[in-house]
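Each structure below appears as structure tokens.
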Structure 1
């Protein structure tokens, strides 16, 4: 399937609530035009982007209202049906490969209009590793929101919401000014992109990383955090030694061993990938444990009905917290006495759209664009193509019933 796109447009994000991120910043658009003089790149005007139209104009990027003459259209989130132009190629996060019910009409429309759908989430290198993701920024904002949850519970200087900060530099300036308790203990699960984003915020805020074993001693005299890997977090139910490779291949037959950390930590930051076949990490009965010391759960992974029973629902950027009542297992207003403060925002990178967009666009320029405007010699674009010319691609034929249903 050929690529070599020459007429490329950046779409105005149309999904509501508005997403302010962009696939390419103004400076990156200028760089693309310099690197590929035969590529015609335009940007659709928008009043909601974190990078305004004037910033694109300052870099001499053409602004348009209509993308009808484009061959490839780049976006971030799902494109509304009325903005899908027949016969075009689109690249965005479609959220269709897990047969998400709310996007069934999106995939059906893609097929009906003979659109080529390339999904950011499916772009991988020859080793199968994803090349485009916003996960790091979910970790950054999620960790900061966890601290905001602590401030909500225990007071101190107000922490400005991340979405009200201009960028990461301002966010960290506010966090550095917040007086953290010297005995604060934070437990974190997950060491991937999301976890690394959270760890970076903690490190730069002066929270020191220690081993899980040292963490359980609870004798720290300065703020600390620990990161639990799968071998720290899980054990086999048959008593045999833990096998990491076997666990990741099939997590059934395992149970979580999180309670000792839940009885030591004051805050839990969940940054892991959770397999639905796997065990719960923090169960309803654990949350009722009289020795439980966790007061804030920042569920950055936000798996509703997943491994953390206090995550009753997703929260929003505008209202990121609720109180979880361990006695009843129900929601209460955030900050209510006797509750655990839960943060479960499911679109965290949107809170720092400029930084998140800059990092995303850098990977797009360096790791994906060469295969979009040239030879797809590694098959990256083909592997990420869900549909083209009215048909599902061979790798996604299993979505036929979902799309046509």
Structure 2
């Protein structure tokens, strides 16, 4: 894929079109070999088009088909092919009819969008004024597409992708995602080292704080799919927080399954925990309190772990199916978190092994509390080791002792 435009090259906008195309091609059994981004320079673009024609079978070019002076993609392809731009009468008529239907005259600048390299085949754009087109150079097939995402998606899905699937043999593979929390990349690599996979199966990894995603690429009908997924689950054990969905979505199912009401009290996390729990229309928090991290009661200074337990316990009502989650203030680089349940209370005092931004730290500690909740609801050990955190101490008090 060749993405064009200074705004993409300089990072003013994120190239979501490229990410979407990579995923769409993969899901349909086609593999993108590379992605190239180039600015709005006609000569540089023409040189790059020639270079790609000598190494690739198919190139999807995105952007630069608009009516303004910096939209140079069409002219660059004509230069690369050594041909002139010619007027496509069919697209010009379509443009005029569209403008007439909207009661507006067509600007002279739009005429540029009907000029295509001589010999190009038109690809219609039902949603915009920039048509796409197909050209062949040095045996390579080029598909030119507009940069507007909705127009790009429609053109690929309805016209380009069906054509590619008709010409090229494709065998779609599925991607199964296991989201993990608490393990390091090196730790995951070690537990996966002994796993032998068939030649047509592969693993991928994606680290996005606070999770590490383990991806299995395999044919959905593969004879060994279930066996391999089970092997992955066994190796990653109870550090798998969700499967093919965000952690919060999986937690919503667990909370609703148990009929539990959640109460939350936050200091260091500053509302981050409540936001995660109430995200994606889950609305799991029945009540929540956010307190200033600057105001630290004397009890918290004297015994921060006990204070976090008391905070979690204070959020819930006795003899109710409720769970309280609490995060205390940051004191000397350490943060206490606690969960209060009908079966007892757990708390731990943690610190980070490396420096994180304030938002990343709040996100991570919030996820620790979500993980404690997940572990409790699923019958796992509530207090776990996390590769990025040092646990200084922890405590468990059973329900009978609390009474």
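Taken together, the values in this text are just the output of simple stated rules run on the coordinates, not laboratory data. Being a predicted model, the structure only gives us computed values, none of them experimental. Cβ atoms are built from the backbone, for glycine too; each structure is taken alone.
When relative contact order in percent (Cα under 8 Å, 6 or more apart) is calculated for each of the structures 1, 2, which structure yields the highest value? Don't skip to the end; give the middle numbers.
Details: 1: 21; 2: 11.
Once relative contact order in percent (Cα under 8 Å, 6 or more apart) is worked out for each structure, 1 has the highest.
One of 1, 2 was used to compute distance in nm of label points 7 Å out along Cα→Cβ at positions 27 and 187, and the answer was 4.1. Which one was it? Provide the component values of the computation, followed by the final result.
Numbers: 1: 4.1; 2: 3.2.
The read-out was computed on structure 1.
Thinking of 1, 2, which structure, once helix-only ellipticity at 222 nm (-39500 (n - 2.57) for each DSSP H run of 4 or more, over all residues; to 500) is computed, gives back -7500?
Numbers: 1: -7500; 2: -10500.
Attributed to the structure labelled 1.
Taking Rg and Dmax of the Cα atoms in Å from the coordinates of each of 1, 2, which one would give 28.1, 87? All intermediate terms of the calculation are to be shown ahead of the outcome.
Values: 1: 22.6, 67; 2: 28.1, 87.
This figure was derived from 2.
Given a value of 22.6 for mean count of other Cβ atoms within 10 Å over residues 195-202, point me to the structure among 1, 2 it was derived from.
Considering all the candidates, the number was obtained from 1.
Could you figure out which one of 1, 2 the value 100 for volume of the Cα convex hull per residue in Å³, for residues 219-282 alone was computed from? Working shown, then result.
On the way: 1: 100; 2: 132.
Label of the originating structure: 1.
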